[in-house]
Every structure is written in C-alpha cells, then in structure tokens.
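Next come the structures, one after another.
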Structure I
Amino acid sequence: MAYAKTSYLQHTAIRVKDIQWHIRFFEEALGMPVDRVAGDPDDPVQVWTAGGVQLVSDKDFAGPEGRMVHLGIFTDDLEAALDEVYQWDVKALPQGRNWIKLPDGLEIELMQDPASQ
C-alpha cells in the first residue's frame, strides 16, 4: 500500500569548509538569516537558515563529491511514512529509525510535520 498522506522538503543539509563565509553569504547576499545554531556561535558545528538550508561545518572537506549531507523531509504521518519506506530497499541509519539510507547512498531524515499533529 502506498503512503496516502503528503510530505515536503523541510531542509537540505550541506557540508561546507568555511561555515562563517557561508553564513555571511546566505544572510547578506540572499537575505536568509540564521534561525538556529548548534555549538559555539563564533564557530558553529551547524546552522539552519530561514528557507531550509542547513550548513554543516567540515573544515577538512575537500570535495567535490559528498557535499550534501541529507534531505530533511516533513511528513503528515511519520509512523505511516516509516511503515511505507521500510517496504522499499532502504536501511536505517544509526541516528534512529527516521534516518534512512537509500540504495544509491542518499540519506533522508523523516520528521513529523508539526502542523499535522
């Protein structure tokens, strides 16, 4: 049975070498201020901007492959969505049952949409 509710992209997590440069760029060039900070505000581990960009600091990142960390997806009914996705060829990640790795390596964080509770 297919999942009968809706889901949407809530954020995209991107690995960056210089998080401060990226914070300034998103704030000043695009008007996307930081909504939340994880870690020391002067040297954050991660930040989330208005508009759904999550920047993950990785000072050793050398690219070009592997820049995207994961997609964060809000869904109307988390438990029903999880029941459905585990019917597919996916694997749970160590972060929890709502963290899923697809066969080609794409990682997804499924979250309950607070507006649907």
Structure II
Amino acid sequence: MIYGIGIDSIGIDRVARSLQRPHFGERVFSAAEREMIGALPGKRAHETAAGCFAAKEALLKAAGLGLGGFALDDIAALRRETGAPYYHFAGKAARFMAENGLTAHLSITHDGGVATAFALLEKT
C-alpha cells in the first residue's frame, strides 16, 4: 500500500555553490554521502550532491513532513554497485520508518542542469 509520494528538483549549480560553504556538506549530507560525493570528479560530484539533496526533500514530502521533519543528514541517498540509488536512514528518520512500517523507494535523474528525485513510501 502506498503511504506517500514525493518529488523534488534542484539546480545543480545552486548545490555546487552551496558546497563552497564549509558547513553545508556537514549539515546536509551523511558521512557516507560525503565520502561518495568526495570520490567523484567536479561535475559528477555536483550532480550527485544535487541528486542526494533532492532525494531528501522528496522523501520529506512523501512522509508528509516539511524540511524540519528530520535532520537532513539522517536521510542518506546512497548508490548500489550498479549505480541504483537507495535510501539509508539514521536517527529520527529511521525511527519514523520503523514505527510506521515503511519501505522507501528512490529514483534520481540529472538533465539540463537540474537534478530530480522521486520518492515512494510503501507501507509494508
């Protein structure tokens, strides 16, 4: 049963500029996301960071919460070896998912200088 859906888009250049601020990455991205983004060259790093940011906002929309729903670094948008994105939760976000019996599905795309993420929450 579908619990909620969410979609979000963000300009890749906007995230690239934000990454120049020292605390932005630490406040927004989990340690695993920072490691993943840091291992990529310039443009790919910016696309990936923007996709991760959009994934967080899409998840919060699917959950019916606003940006203050969880700490952003408690929602991680990681990649499998195949490149497929998936969510990993910590803290308050992990508790919310468990207490509500939810499974999260994620899709991310980049085109025309924009990263877009689609989140689907399924009640199991």
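Read-outs throughout are calculated quantities, based only on the coordinates presented, and are distinct from any laboratory measurement. What you are looking at is a predicted structure, and each value in this text was computed from that prediction instead of being measured. Cβ atoms are built from the backbone, for glycine too; each structure is taken alone.
Comparing I, II, where is distance in nm of label points 7 Å out along Cα→Cβ at positions 39 and 63 highest?
On the way: I: 1.8; II: 2.6.
Once distance in nm of label points 7 Å out along Cα→Cβ at positions 39 and 63 is tallied for I, II, the winner is II.
Can you tell which of I, II yields -12000 when helix-only ellipticity at 222 nm (-39500 (n - 2.57) for each DSSP H run of 4 or more, over all residues; to 500) is derived from it? Write down the numbers at each step before the final one.
Values: I: -3000; II: -12000.
Source structure for this number: II.
Of the structures labelled I, II, one was used to calculate FRET efficiency 1/(1 + (r/R0)^6) of positions 15 and 31 (r between Cβ atoms, R0 = 25 Å, to 0.05), giving 0.85. Name it.
Label of the source structure: II.
If distance in nm of label points 7 Å out along Cα→Cβ at positions 55 and 103 comes out at 3.7 when worked out from the coordinates, which of I, II was used?
I
Comparing structures I, II by mean count of other Cβ atoms within 10 Å over residues 47-54, which one has the largest value?
II
Using relative contact order in percent (Cα under 8 Å, 6 or more apart) as the calculated read-out, with 38 as its value, let me know the right label among I, II.
Comparing all candidates, it corresponds to II.
Out of I, II, which one gives 39, 28, 27 for Cα extents along the principal axes in Å as computed from the coordinates? Please report the intermediate quantities before stating the final value.
Numbers: I: 46, 31, 23; II: 39, 28, 27.
Answer by label: II.
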